[in-house]
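Alright, structures below, take your time with them.
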Structure 1
Amino acid sequence: MTPSVTQYFHAPPEKYQHSDMYVTWAGHRRCDARHNVGPRIMDSYKLVFVISGKGFVEFGNEPAIPLGQGDLIMIFPKQRHHYYANPEDPWELMWVCMNGEYCTDLLMDIGITGEQHVLHNMVTPAIQRTLLTIINSLGYTDDPLRLVATGHVYILFSYLMQLTTKRKKSSDQFRQSTAVYEATRFIEENYHLDLDVNTLCRHVNYSRSYLSRIFKSETGMTIPEYANKIRVQHAKSLLSDTNIPMREVATSVGISDPFYFSKIFKAISGQSPSSYRNEHSRTYKS
């Protein structure tokens, strides 16, 4: 890849410097193996997009973060940073610098905070086209025409927000399914214990309120209702395949009180444990 750079700078009139957000610099660089920026500190917010290739970024004294195609680096004002190309596969970069009171809110909307500086897989064809429009718009000599660049930064953030919102929903759905799967597996393996919700939550490492909410949403049952359903399923096998006393059936499925066991069994199966045994016992009928 032949090294090249296209970049434009903009010092807006003072009246625009008090606006919510304005663009000061944008560019596109095809880098060589020697590309190296910093360490340095800037006064602006800078979004750097990796269009292709690889490189590294360092913030403060933290270890270098490897980056690749599609990744996004966010540099905050007064933040010490250093980024450089991977010599074996030098990167191609596009960037936008901006200022204004609204910048922090825009960044928070896409999940970037003072602790989160890198987002992965954030370059789509629409985002790349928007970046090109911002760069080209900033190349105009008329200040009113340069406002086009600012307008397209808002469009850029709308695309970024769509990406991060979609991923968050997918992540939440995966996390919920994983949480419920872990909870149901734990119950099915340990139904014979005197389980309570707090014990379950500690084991699967989810808060009681979170797990209870998504468990009900996905299964249609509360955690105790599901545990009792599993207990009754196993109790039915014991009632039909053994002649152990009812008290032992109850304790074998994790319920120490035989009267409570009978109440749960009847509520779920529609008949008492003794009636079920009389109808379904295969080996031990008298």
Structure 2
Amino acid sequence: MNDSKFSKTDATTIVEHEMQQVERTNATGRPPVVFIHGLWLLPSSWDRWAKVFEDAGYTTLSPGWPDDPETVEEANAKPEVFAKKSIGEVAGHFEQIIRGLKKKPAIIGHSFGGLIAQILAGRGLAAVTVAIDPAPFRGVLPLPISTLKSAWPVLRKPSNRNRAVPLTFDQFRYAFANAVSEDEAKELYEKFAVPASGKPLFQSGAANLNPWTEAKVEKNPERGPLLILDGEKDHVVPWAIAHSTFKQQEGDNLVTEIEKIPDTGHSITIDHGWRNVADKSLAFVQRYLTVPEITASA
């Protein structure tokens, strides 16, 4: 935005294919859309979304968290690469990428990616933001039983804070895929599920006890419009958390909207209903980040 070039210092965690995404985006001149995945997923979980937004005239970027493998197979073979990644480290990584863009982007994030998206918007880096099933931050007080149960595979052992933790199928079924059929849940697990850093869950869980937490969103009048989408049956981020997030974010002269998506769980961005959620996200982005009309040459 301020500078379309990366310095060697700024780009310490940015890998070559992420630099190429930034360069491609700047070269097209189209409005950028940055996707941010959450725990237990990879950037490839956004592939279908990216096509929808590209077809609508945007240029999309799907960067990984630092050290993300490119495939599910690689991720499951070397789970240790996910360990110790913190909310602050991930937010800083995406900030470096976004500051390499010539235009302020739309930012769309799911789960902890939805939290990161709001952190970046709070730093004035987003033209418009969509936070889908967003993980809670300091000030969001509800803690439903289903949220604790979903996070228990990580939180049950303090040592998991510095480890990469995979989910068993049954754990994935409860946390992500409770609103789809058993067959679809198995398909989603095999296609998308990878280990995840335990640290963000510990950080988010203790956010209201730690004034210096990295799980904190600044209320910035320059944050741009924000849409929060939440699955009606989400076990990880039930409506109580999403609505509390909305109440924390709303304010005078701040466009803040929230919508509950019926019959959906935490797999909202990857399961059979993904297109409905993508279309709602696209419609919101189009209201505030328009694609210039291109006049065909004679």
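By the measure distance in nm of label points 7 Å out along Cα→Cβ at positions 191 and 215, tell me the structure among 1, 2 with the highest figure.
When distance in nm of label points 7 Å out along Cα→Cβ at positions 191 and 215 is calculated for 1, 2, structure 2 comes out on top.
Looking at volume of the Cα convex hull per residue in Å³, point out which structure of 1, 2 has the largest value.
Evaluating volume of the Cα convex hull per residue in Å³ on every structure, the highest lands on 1.
Which one of 1, 2 has helix-only ellipticity at 222 nm (-39500 (n - 2.57) for each DSSP H run of 4 or more, over all residues; to 500), as calculated from the coordinates, equal to -15500?
1
The value 26.2 for mean count of other Cβ atoms within 10 Å over residues 103-110 was derived from one model only; which of 1, 2 is it?
2
When distance in nm of label points 7 Å out along Cα→Cβ at positions 55 and 79 is calculated for each of the structures 1, 2, which structure yields the highest value?
For this comparison of distance in nm of label points 7 Å out along Cα→Cβ at positions 55 and 79, the top structure is 2.
Compute relative contact order in percent (Cα under 8 Å, 6 or more apart) for each of 1, 2 and report the one that scores greatest.
2
Which structure, out of 1, 2, was distance in nm of label points 7 Å out along Cα→Cβ at positions 39 and 111 derived from, given a value of 0.8?
2
Bear in mind these aren't lab numbers, they're just calculated from the coordinates by the rules spelled out. Here the structure is a predicted model, which is why all the values come from computation and not from measurement. Cβ atoms are built from the backbone, for glycine too; each structure is taken alone.
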